[in-house]
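Following are the structures in question.
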Structure 1
Amino acid sequence: MSTVNLSQIGQIAVNIHDIDQAVEFYRDKLGMKHLFTIPKMAFFDCSGINLMLATPEKPEFDHQSSIIYFNVADIEETFQTLSERGVKFEEGPLLVARMDTYDLWMAFFRDPENNPLALMSKPQRA
């Protein structure tokens with residue numbers, strides 16, 4: 001029997017109901033690279049991982065997504081820029097944990113369909 005080890009994500013799906021509103025938010029407010037839109041779906045590039053925004057195909061699939069954490073180098077600068085673009089954060093960046101060599105910071109927000117998203121930063125400590 002062969003050994004299977006899943007380790008690389010190829011695509012993440014997020015449920016949405018208004019394609020145009022979702023594309024505007026992810027492309028224009030978050031600044032994500034829009035790949036293409038087809039009926040009921042829009043695709044974005046996240047450094048080689050596709051983010052698919054799609055209308056749920058069945059009622060049992062119609063729910064909020066898991067939290068997607070976006071790595072950013074400077075959480076304060078990114079928080080400020082996205083806030084100026086109209087992204088509503090639940091609160092400002094928070095120090096979540098002090099690790100051996102870096103501090104873990106996060107800031108949470110939601111897309112127009114109330115899907116949870118977050119910024120995550122790991123600045124190195126001197």
Structure 2
Amino acid sequence: MNSIGQVAALIAALIHIAIFAMESLLFTRPAVRGRFHVGDADVAAVRPWAFNQGFYNLFLAVGTIVGLVLLHTDGYPQAGRALVALACASMLGAALVLIGTDRRMLQGALMQGLMPLIALVLLVVG
């Protein structure tokens with residue numbers, strides 16, 4: 001995996017940490033939940049799901065970062081590549097599911113899926 005792919009994977013991880021913060025820590029703020037198209041009346045019902053989903057995003061970010069560290073650790077570059085590939089493929093898959101289920105979330109899906117896609121392409125060709 002070349003350095004541009006690694007940077008793309010790191011940016012993907014940072015984006016997913018930000019999504020974690022929005023979903024798990026800041027979701028009750030009107031400006032934040034509005035990004036997810038959740039109205040005031042639905043906050044109580046959606047909040048537990050958003051909290052849980054935020055942690056999924058955090059775990060994907062952590063997996064990517066651990067993979068990037070392993071990529072630069074003697075004896076573990078293959079494990080690092082595999083972990084980055086798995087985490088980025090999961091991020092991309094989630095973005096595709098998001099846009100497939102709610103077209104209003106196109107901007108969020110692009111934000112969530114573009115950097116993992118770039119990282120995966122560069123992982124395969126690099």
Structure 3
Amino acid sequence: MAKTDFRDIDAYHSSFEGEPLKRMETIRALIHRVAPEAQEVISYQIPAFKIGKQFFIYYSAFKQHISLSHPWSDALLKTFEPELKNLKVSRAAIQFPYKEALPLDLIERLLKFRKQEIDEKV
């Protein structure tokens with residue numbers, strides 16, 4: 001893997017084209033709609049968003065999928081378990097393969113759940 005030094009999300013996006021770029025732009029816009037106060041940052045050389053001092057969500061593009069990531073809470077995984085059963089899911093990432101339509105409704109609800117988790121901590 002090539003060494004990268006992305007300074008912002010636009011720089012990360014500029015290294016992609018086609019479907020990966022389109023999906024990342026869609027997710028980015030959705031994040032801003034759900035959490036307009038979220039600050040864009042690069043963390044671990046991938047796009048990340050913070051609300052205050054807490055990390056809200058990360059995403060990244062790969063050859064076959066887009067990943068939405070964060071150390072998921074047990075509550076989030078249990079709440080969305082039926083909808084996540086056909087996706088590759090770990091404690092920290094959910095993979096959305098390019099061969100399937102991006103489930104925008106599910107992603108929006110995941111983001112709202114994460115935002116509520118952060119709001120409850122404040």
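The numbers here are math on the coordinates, done by the rules we state, and not lab data. Keep in mind it's a predicted model, so treat the numbers as computed, not measured.
Okay, here's what the table says:
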| item | result |
| --- | --- |
| Comparison of 1, 2, 3 - label where Rg/Rh (Cα atoms, Kirkwood Rh), for residues 36-99 alone is highest | 2 |
| Of the structures 1, 2, 3, the one that -12000 was derived from, the read-out being helix-only ellipticity at 222 nm (-39500 (n - 2.57) for each DSSP H run of 4 or more, over all residues; to 500) | 3 |
| Given 12, 48, 34, 6 for P(r) over Cα pairs in 10 Å bins from 0, in percent, calculated: source structure among 1, 2, 3 | 3 |
| Among 1, 2, 3, structure where log10 I(q)/I(0) by the Debye sum over Cα atoms at q = 0.17, 0.18, 0.19, 0.25 Å⁻¹, for residues 4-43 alone as derived comes to -0.51, -0.56, -0.60, -0.88 | 1 |
